[in-house]
Structure P
Amino acid sequence: MKNSIRIFGMIFLILTLALTACSQQSEPAATKEGGGQATPDASVNPSALKIATLSQGSSWYVYGATMAEMFREHVEGIKSVDVLPYSGGLGNVKIVSQGEAELGLTFSVNNRWAADGNVAYEEKVDNIRALVGGLDDYYVGIIMTNDFIKKHNVTSLADIKEKKLPVRLLTINVGSQGEFAARQVFEAYGLTYDDLKSFGGSVNHTSFEVVKSSIKDNKADMFIQVMTKGHPSFTEIALQSPVTFMSIEDENAEKLKKYGNLRAVLPANVYAGQTQEVQTIGFQTSLVANASLSEELAYQITKTLVEKKDQLIAGHNALSAFDPEKGIQPDVYGGIELHPGAAKYYKEKGWLK
């Protein structure tokens, strides 16, 4: 009997201690209605940041790695920065807006589409903010084989519609940045993919490797994709196949401004055989943040990128195009809201009223 009482007492003591411990634990994080962790308070300064970029080995991944090093070195309180090899501009908007990363690299056109809730986004994205814009220059590259041009006496993209030319078009996968650009370019000229097929042509969405081999083997006539100066795939195509970089006339470039595209001029002699400058459209890379990022942290990040520009450029030569003052123009970063912390810094510099 005494043993039974002793055992019962021990069990009671253990349960009492367990309940006391539970009552002393902190309250769980608040959740949104329907589940999911709530958006963190804007006053919080995380010591560990995540920046969404693109696949390892890409220019954007190098940009992100360079920025991560700069933030750890120059921004007080930052202990670590994870560089996420995610899906690029289109996907990074969603990743940052959903709080999976505090920072992300995007294109100015993506920011415009997100703000307007069109093209790649079914609804408006209103919780991303711009920190810096105009980090580099991207162009919409449009190449056509010289054999096709000579055969059909092509002088303009407008000839495709006027002459109902059976052009065999290649783009990268559907829903990619370049494929959206291709659709928009044809829209400006009053064309659709179905129109090209009705003329006896074709439209195929594939990989860079297939594009290069198809043009080389005369299985394709035209390729549209976003590019930087010296883009490796365009460089290889121009070296192995006689092609022409096609221009977009002013009246058609004007139609593309509604999507956030800007007039861009590819200088002469960037690629083999490209002896003249090319009038096309383009956009720039920008760094965006979730709206919940604290004002002080956004201020310090922006200040670091602007005032340590030389260190940024040392990470990747394409960033030599970065003009911080020009980068705060709404059309350069896509017209979303500037983060208050970034705006504070730009006002101190006298660049923003």
Structure Q
Amino acid sequence: MLTLGIETSCDDTAASVVRDGSYALSSVVSSQDDIHSKYGGIVPELASRRHIEMIIPVVDEALIRAGVALSDIDGLAVTEGPGLVGSILVGLNFAKSVAYAAKKPLAGVNHIAAHPLAAFLKETPEADVPDFPFVALIASGGHTTLVRYDGFADYAILGSTLDDAAGEAFDKVAKLLGLGFPGGAIIDGLAKAGDPRAFDFTRPYMGKTSLDFSFSGIKTAALEHVRAFKEELTPDAVSGIAASFQEAVVDVLVVKAIRALERTGSNRLVVAGGVACNSRLRLRLQEAATEADARLFMPAPRYCSDNAAMIAVMGFNQLQKGASASLDLNARPTWEGF
């Protein structure tokens, strides 16, 4: 079964063709970083306009790379939410139009819940994928969430962010340091040259039992460290703040993820979302999982940030269970629990 996935929840226009919910025959992502970087953040109106321009070329390219025609597609999957309502509507209305014209079934997908399902994408039939149940840490620009999965669409939220998400904190601290947008990759690279103990950042664990997250305090601490310099920040100071900030965020994510495994009794951890591309987080999670005798599953970085292959995986499994959407499907910019 071939599923065409479409993702436009925020600022990336993405399409993918996935076979049998496991093999990505193509995955095309059109980034808008060059548009939004000058503003230091995403401008929703500009994002939705760019989606309108790119949705057809991106879907066409995904079909070409997969070597299939639209008539070969068995079903469509599209992001229903959460995200920017204008962006979601572009992909959603395009997918509904194609589904209607081509007489194909359609699945509406929660793109945050779909992130961990990128771990089911295989390069070879022998590739290792997680078994249910498992715990997922989803860390992105807008969400930091711990979820227990008992099935592809059977999940329960264990904890979520109370204020800033991890990725949002990375972007804001990068802006404070004058590093540009998006900030995650920039801080990741810069932190390699810095001392993670150079500046003091309190870790907000919020008690021994909490699985929720709070990163606003870490962001504020970075601001105070910047203000403490009366003159222009030196390169060493910038790399030191970047490394110390990153280490604090990574500490919190790792501690909470392992705590969630202990709470649920699971020994399988999936990590996904844009922040899962962070090299320090990936290394620390590998070390922590080994120490906890847990199996760690991390999708390739290209499937951690927003992409349409994960949408196709979730949509495939929904369609297999007969959960197709009607053409009155509407955008859900907010989604309870996420």
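Nothing in this text is a laboratory measurement; each read-out follows from the coordinates by a stated rule. Bear in mind that the values here come from a model prediction, so they are computed numbers and not experimental data. Cβ atoms are built from the backbone, for glycine too; each structure is taken alone.
A few notes on this one:
- Parent structure of the calculated result 0.99, given that Cα Rg over 2.2 N^0.38 Å is the read-out and P, Q the choices: Q
- Label whose coordinates, when distance in nm of label points 7 Å out along Cα→Cβ at positions 100 and 124 is calculated, return 4.6 (choices P, Q): Q
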